Structure 1
Amino acid sequence: MEQALIEFQNVCKTYVMGDATVRAADQISFQIGRGEFVAIVGKSGSGKSTCMNIIGCLDIPTSGNYLLNGHNVGQMNKNELAAIRNKMLGFVFQQYNLLPKLSLLENVEIPLMYAGVAREERKQRAKTALEQVGLGDKLRNRPNQLSGGQQQRVSIARALVGRPAVILADEPTGALDSRTSREVLQMLKDVHAAGNTVVLITHDNSIAMQAQRIIRLEDGCVVYDGDAHEPEAVVQPRAAGTGGNP
């Protein structure tokens with residue numbers, strides 16, 4: 001069996017809040033292979049943001065192991081975490097995080113500058129990434145000259161330009177209307193169809209169902225992991241005696 005690109009092994013994450021200890025992730029285990037399109041879905045407080053932070057090397061487990069391409073992230077120092085984050089991951093956030101004084105081309109170049117890529121190669125790769133998301137005719141525009149959906153396309157291009165192993169999209173349609181949301185989701189599907197691994201974090205069932213596979217979280221636990229189009233993917237009944245709502 002091919003090595004998983006992303007693997008959680010009994011991952012737990014606890015936070016101390018005042019006198020209380022909150023368990024945001026509780027013995028979570030799953031694997032995501034290369035080329036998958038997976039949605040991690042759950043309500044506020046379900047643990048999905050904790051999983052996103054751990055997958056994105058922005059946080060590490062309290063216990064258990066997180067392996068990214070076979071490397072144990074929990075054993076890395078801050079510099080190693082930053083390096084693997086820049087090399088392996090492309091981020092798409094709800095807020096586009098574009099720099100307003102820079103052109104689209106310059107915004108997309110930024111990850112390559114941090115990676116030490118030469119100027120001419122940076123510009124060519126940024127141009128190619130913007131063409132890939134349908135903005136090849138707006139290289140010199142600034143973000144405030146674009147619609148929200150176009151700005152999110154720029155952030156997708158910026159995520160792609162470093163040729164990462166994983167595109168990690170955190171509520172990427174949260175600031176968009178329904179029509180523009182469909183356009184951005186289609187763009188993520190196109191990115192996946194081109195061979196990229198996409199992990200989508202969302203609270204919205206209808207958005208999660210655009211993925212191939214759903215990992216559903218409740219109270220820090222995985223309650224469903226399977227085909228996004230199965231009936232159980234939308235609502236997973238809790239086992240008798242565990243409390244809470246279905």
Structure 2
Amino acid sequence: MEIQGVGAVVTGGASGLGEATTKELVAAGARVAILDLPQSAGEKLAAEIGSSAIFCPCDVSNEDQVRVAVETAADTFDGIRITVNCAGIGWATRTITRDGPHALEPFRKVLEVNLMGTFNVIRFAADRMSKNDPNAEGERGVVINTASVAAFEGQVGQVAYSASKGGIVGMTLPIARDLASFGIRVMTIAPGLFETPLLGLMPEPARQALAANVPFPKRLGQPAEYAALARAIVENPMLNGTTIRLDGAIRMPPKG
């Protein structure tokens with residue numbers, strides 16, 4: 001799909017992988033709606049970018065907020081053809097601890113934001129994309145989701161996070177099949193260890209220890225590398241219905 005001049009939605013677009021993707025798509029000529037929490041840096045980032053970006057504050061797990069955000073983006077840009085889901089949260093607790101069983105509420109919250117939030121955005125974005133005129137390939141839109149290598153090799157304490165990301169991997173193909181008749185592609189990226197705000201909170205020795213586990217390149221991934229893959233997916237019409245690992249060949253051990 002040609003990126004120049006099209007409307008796009010990026011969730012979690014104010015920081016980390018989402019911010020890098022927002023900037024990459026704008027650099028390629030897209031107009032981007034940054035969907036992120038009201039307290040995020042979304043408004044500031046949109047102001048820095050200028051007329052090619054707007055900020056639509058929302059919680060991706062909230063039905064009404066996402067509906068309004070997607071409608072605002074589509075109305076502002078005369079339609080949307082690209083949606084990239086980067087919004088997500090983490091949680092680390094073992095299934096049972098000395099204090100008893102894993103609390104149910106944080107498990108539910110991680111699934112609500114990561115898995116249900118991703119689907120919530122997809123359903124509204126796909127509905128608007130289905131109304132687009134098709135391009136020469138018959139394509140009306142592209143959806144890119146963010147999973148994690150934890151979907152495949154969840155570590156000790158990652159049960160909630162891994163379940164949420166595994167769900168994203170699992171729904172990629174059926175949604176791609178659902179939307180194929182509309183000319184809408186669906187892909188997922190599963191990043192490994194990346195320089196994100198979450199890892200930025202860790203002490204440098206801990207960050208270096210994580211980087212040492214990556215076979216090659218022996219470092220943490222950069223958000224711009226995620227954004228470059230997202231752009232490549234948009235531009236390549238044969239990429240559909242699968243998950244691409246972006247991880248430097250890492251396979252996570254049981255414990256970090």
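Values quoted throughout were computed directly from the atomic coordinates according to the rules given, and no laboratory measurement underlies them. Everything quoted here is computed from the prediction, not taken from an experiment. Cβ atoms are built from the backbone, for glycine too; each structure is taken alone.
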For distance in nm of label points 7 Å out along Cα→Cβ at positions 12 and 212, which of 1, 2 scores largest?
1
Taking mean count of other Cβ atoms within 10 Å over residues 92-99 for each of 1, 2, the highest value is that of structure 1
As an exercise: Cα Rg over 2.2 N^0.38 Å, for residues 68-195 alone, calculated from one structure in 1, 2, equals 1.05. Which structure is it?
1
Tell me which structure, out of 1, 2, gives 3.0 once distance in nm of label points 7 Å out along Cα→Cβ at positions 76 and 220 is calculated.
2
Given that helix-only ellipticity at 222 nm (-39500 (n - 2.57) for each DSSP H run of 4 or more, over all residues; to 500), derived from a single structure, equals -12000, which label among 1, 2 identifies that structure?
2
When you work out relative contact order in percent (Cα under 8 Å, 6 or more apart) for each of the structures 1, 2, which one comes out largest?
1
Given that mean count of other Cβ atoms within 10 Å over residues 116-123, derived from a single structure, equals 12.6, which label among 1, 2 identifies that structure?
1
Distance in nm of label points 7 Å out along Cα→Cβ at positions 20 and 188 - structure with the largest value, from 1, 2
1
